[in-house]
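Bear in mind these aren't lab numbers, they're just calculated from the coordinates by the rules spelled out. Since the model is a prediction, treat every value here as computed from it, not as a measurement. Cβ atoms are built from the backbone, for glycine too; each structure is taken alone.
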Structure I
Amino acid sequence: MSEAGALLGLAALVAVTLVANRARAAQPLFRWLPVPLWCYALPMAGVALGWLPRDAATYRALTNLLLPFALACLLLGADLPAVARSGRRALLVAAIGAASIILGAALAVRILQAALPADAWKGAGALAGTWTGGTMNLLALRSVLDVPDAVFSPLILVDAIVAYSWMALLVAASGLQARLNAWLGATPAAAGAASAASAETTASLRWRDTLWCGVVAVVLAAGARAAAARLPTSGLVNSSAGWTVLLVTTAALGGSLLPAGRRVGARGGALGYPCLYVVLGATGAQATLASLWSAPAWLAVGVGVVVFHGLVMLLAGRWLRIPLGMLATASQANIGGVVSAPLVGAVYQQELVPVGLLLAIAGNAVGTYLGMLAAWLARALAG
C-alpha cells in the first residue's frame, strides 16, 4: 500500500470511529470503550491484518505535523483565570490528587520494576500525564519522553480499564455520601465561585473563529518547531520533536492567559480533537500486538496508582473536612478529564459540574509538565 493509501486508510478508521460515537445505539459501547481506545486499537489491528502498511513514513510525519497543531488549538482556549476562581478548597484537593498520582506512579514502577521494561520510568511519566491531564498530555509526553511502543501500547489499555473502573466506583460511592461525609467531618457545600464557567468561550461562534484558531495554531507550531531545532537535548527531552511539543504547549498556555487568546481558541476543539485522534491512530499503526504482553504488569501499576490516590484523597478529605462530592469530582478531573469530571460532579451535587470542568481544564494545561516530573521521579527512584 502506498503512503497515500496509508493516510486515507488511517483517516477513514478515525472518521468511522467519530461518526459511530455519535450514534445513539453505540453510546453504551463507547461509554466503557472510549473513542481514544478505538482510534488507537483499530489502526493497530489494521496493520496486523495487512490492511495498513506497518512502516509507512506517513505515520511519523502525521505525528510531527499534527500533534503541535492540535495542542495549540486545544490549549489556546483554556480559561485559566476561571480555574483560579473555582475556589481554594477545590484547587487544593485537585493539587493533592495530582501529587498522589505523580508519587504513586513513580512508586508503583519502582516496586514492580522487575516485571517492567528497563525504560518503564517513561511509562510512569506518560501514565501520570494522562491521569493528571488527559489523552492530549499522553500523546505529548510520548513525544517529549520518546516512550517506546512496548511501554506505550499497554498504557492505552490500562488507561481505559482502570480509569473507567474508577469512575464507576466514584459513582457508586455517591450512595454512601451521608456516612462518608460524617467520617470525613464534612457536610455537602455549594461549589461557590466556580459556577460562572467562561461565558466568553460559549458565546455565539462562527466558522471564522475556527479558521482564525487554525491560523494562530499553525503559527505557534511553526515557531516552536523552528526554535526547537536550536535547543540542546537532555535525558528527559531527547529530541527536537519533544522540544517542539513543550514549546508549543507553553506558548499556547501563555496565549490563553489573554482574553484575545481565549477568544481565538474558543473553537479550538473543532480542529484539535480530530487531529489528536489522527495522531493517536498513527501511533497505534506503529505499535504491535506483541507489545501488549506486558499489559498485566502495567495493569498492576495502574491499580496501584489509583488505590494510593484514593487513600490519599480520603485522608486529605478527613484532614481538611472536604465533602465526598468535591473529593470525587476532583479525583475524576485528574483521572478522567473534561468529559467525565462534570458527570461525576452532577451525581453528587449539581453545583459541582462547573468545578469538575474547570479542574479538568487545569489538568489539561499542566498535565504534560506533571508527567515530566513523574518521569524524573521514577527514574531517580529506579537508580
Structure II
Amino acid sequence: MFLLPKGFEVEMYTGTTSGEIVGLSEQIVHDLPQYMREPDARNVEYATPPLADYDALLCELVRPRLVLRDWLTAHGEYTLLPGSTLALAGSDRFVRSDPTSPYHDRIEALYGTRVVTCSIHINFGISDPDDILKACRLLRLEAPLVLALSASSPFFDGQVTGAHSTRWLRFPRTPEQVPLFADHAHYVGWVEEQLRLGTMYNVRHLWSSVRPNGPDRPYGINRAELRIADMIASPLDLLGITVLVEHRLIGLMAGEIADPLAGRFSADELVAIADHNERAAAADSLDAELIDWQSGERLTARAWVTRLLTEAEPFAAAHGLTCYLKPVARLLEEGNEAMRWLERHRLGVPVRDVLLDAAARMADEEQELLARLCAGTPA
C-alpha cells in the first residue's frame, strides 16, 4: 500500500537567549508569510505541505525553522525555546496577538493562559470521509502513546509540576464530552448540535486529542488530525513517531487491525478508556499504566510502544523507513524530553539551565540536519 500524505502543524515559542518567552508573532507573520499567529503572541506556527515522502517532510520541517532563526537573530538576542508550557514565567497574563479578533476575545475570556501552549499536530490525508472517521477512532484510542513519547512540559512558572505533560492536563479540551464517531454522518450531526448549543464557538472549536479536518468541516473533510503531541523539538523524533502511527493507520485501512467499534468494548467504554489513558500518559508518560483498548490488559506505555515498534519494523523496512524508526527505540531507552529534563533537574541543574541547554541542542540538530539535507544524504 502507498504511504499516506502527511502534514505537520508546528507551534513554537519565541524568546530571549536567556530563556524568557517573548511575544513577537505580529512582526514575524508580517515578515515571514509561512508563519501564522496564535491567539497569544508568544508562540507562532508553521505548517508543512502534505507529502508522503519522509525525506521531503524532513526538509519541510527544518527549513522554516532556520528562516525564523535568521529573522530572530537579526532582530535581537532572540531564539526558539523548546517545551510546551510557559516553563519559567508568564502565566499571569495573556499577550494578545490580534486584539481585534472576536474569536481571540472568546478564547482569552474562557480559557486565559491555559491555551498558551505549544504542540505539534500530525495530519494524515485520507480521501473517504468514513475512512477518516475510522482513522480517528483508532488514533483517539492510541493517541496516549504519542503523548507518552512526546511529553515535554514538566515545568510551569519555574516549578516542577509533577506531570510529564503539564500542557495536556491544563489545556481546555473542548467540548468536554466528545463521542467516538461511528461515521461521517454522526460527526456532522454532532458538530451541528454543538454549534446550536454553543459548546463550540465555530467549527474550529473542537479541541480534542484527535479530530477530522478539511476545507469545509464538518461536511468537506480530507484528513485525520492527531493533536495530542507535546512540542517535539527533534524533527527526527517527530518523523519516527509518525512512522509508528502511519503503520497502524495503514493496517487499519487494510483490515489487518479491527475497527475499534467491532471489538469487545462499547463506544462509551472506549471513550472512558481513551480518557483514562490520556490522563495517565500526561502524568507519567512512558511509565504510565494504560489500558489496551483491544484486550483490556493493563500495561505501561513503554511496553505498549515496544510492541508496536516491533510490529512496525517490517513495514518500515519495506518502505525504506528503518532509519526513521530508530529515534523511537532511543526514546524508549533514554526517555522522552520531559523525563530527561526532570532527571537533569533532579541532579541539581536549575530549570532555566535545563531549558537553555535543550534550546541549544535543538538549534544544533537543525543545523546538522540542514547540512545532511543539502549534502543529499538521508537522515
Exercise for the section: Output the label of whichever structure in I, II has the greatest value of mean count of other Cβ atoms within 10 Å over residues 144-151. Expected result: II
Problem - mean count of other Cβ atoms within 10 Å over residues 64-71 from the coordinates reads 24.6; which among I, II - result: I
Handout entry: Among I, II, which structure scores highest (criterion: relative contact order in percent (Cα under 8 Å, 6 or more apart))
Key = I
Exercise for the section: Figure out for me which of the structures I, II the number 23.6 belongs to, where mean count of other Cβ atoms within 10 Å over residues 96-103 was derived from the coordinates. Expected result: I
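Matching task: -25000 is the computed value of helix-only ellipticity at 222 nm (-39500 (n - 2.57) for each DSSP H run of 4 or more, over all residues; to 500). Pick the structure from I, II.
Structure I accounts for this read-out.
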